[in-house]
Structure I
Amino acid sequence: MSAGEIVYLVSRLATAAAAAFLAIILWSRTRDLAWMLIVIGAIASYADIIFGLLVELGLLDESRYQVLGLPLGRIILSNLPYIFLGAALLVMIRRKRLR
């Protein structure tokens, strides 16, 4: 692993950790469904980065579970934050439509 890759991974890990930390603080202060879904999406994004880091370091073998030749963990974790973000946006759209 080159120095550039290490800087890239550490910067992603640090910014995602900060975002997840702030999301957890927000989670304890709100009960709004849309915000809760955004918080879960931020935490899922952090989980995706941690998973990628563990695979990159060789601590996890993502080829163990595959669907159509693609690693299942990578597919799920890379799409999960966007699923929660989309769900939060749908909640907000529905909320605005009902008024």
Structure II
Amino acid sequence: MENSFDFYTVEISSPRKRSIYNAIGKKVDYSSGLGSRRVGVQNGYPRYEYFYRVGYSDLHNSTTENASRKADMIADSYRKFDDINVRIKYVCRD
């Protein structure tokens, strides 16, 4: 029963909302999953990074390698964009 509720999330981020819109192919807003976080200050003004979770892969009926491979396949489709950062996070729920 170990690792049965763990999962991987795939998140894309960019300093511009337009880049995220172009990457996922539609316009999204904060109520549909778009988020922002403050990443610093430049010339006295805050700089933000916008992020959107594009998918996940769970370990419930799968091995760790298969779930990791599925998360990589999701992330590969977003790695071709120049100004998009892709993050894969492992979330442990045991």
Structure III
Amino acid sequence: MKTPHLSSSQALWNREHLDLSSDEVLAQVLDRGELSAWRELYAVAREDAQLRSRIARVIRSVPLPMPHFWLTALATLGEPVDWDASLPAYGDSGV
């Protein structure tokens, strides 16, 4: 699948190329990607159960601005979601 928006996303500002096998890259795209990049990530995840599982793991372990948005997107793709699980807090924790 071609991913022109995802491959050129501003979220990859410190990367030479898109590497969806990297959890760090996934976290960057989920955190700082544009809507067009997110759409392409969703399309890729639709066809890749392992990627969906990794995205879910990143959501549960990395503070993101819209974790429930991503969990909902994963749920629409058939990924099991524990809606009661605690998620990392995003933003200034005061520490």
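Here, each number is a calculation from the coordinates, and none is a lab measurement. Computed from a predicted model, the values in this text were never measured in an experiment. Cβ atoms are built from the backbone, for glycine too; each structure is taken alone.
Computed quantities for the displayed model
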{"quantity": "Among I, II, III, which structure scores highest (criterion: distance in nm of label points 7 Å out along Cα→Cβ at positions 34 and 58)", "calculated": "I"}
{"quantity": "Computed -15000 for helix-only ellipticity at 222 nm (-39500 (n - 2.57) for each DSSP H run of 4 or more, over all residues; to 500) - originating structure among I, II, III", "calculated": "III"}
{"quantity": "When relative contact order in percent (Cα under 8 Å, 6 or more apart) is computed for each of I, II, III, the largest belongs to", "calculated": "II"}
{"quantity": "Read-out percent of Cα pairs over 13 Å apart, for residues 42-81 alone, computed value 65, structure in I, II, III", "calculated": "II"}
{"quantity": "Computed 1.08 for Rg/Rh (Cα atoms, Kirkwood Rh) - originating structure among I, II, III", "calculated": "I"}
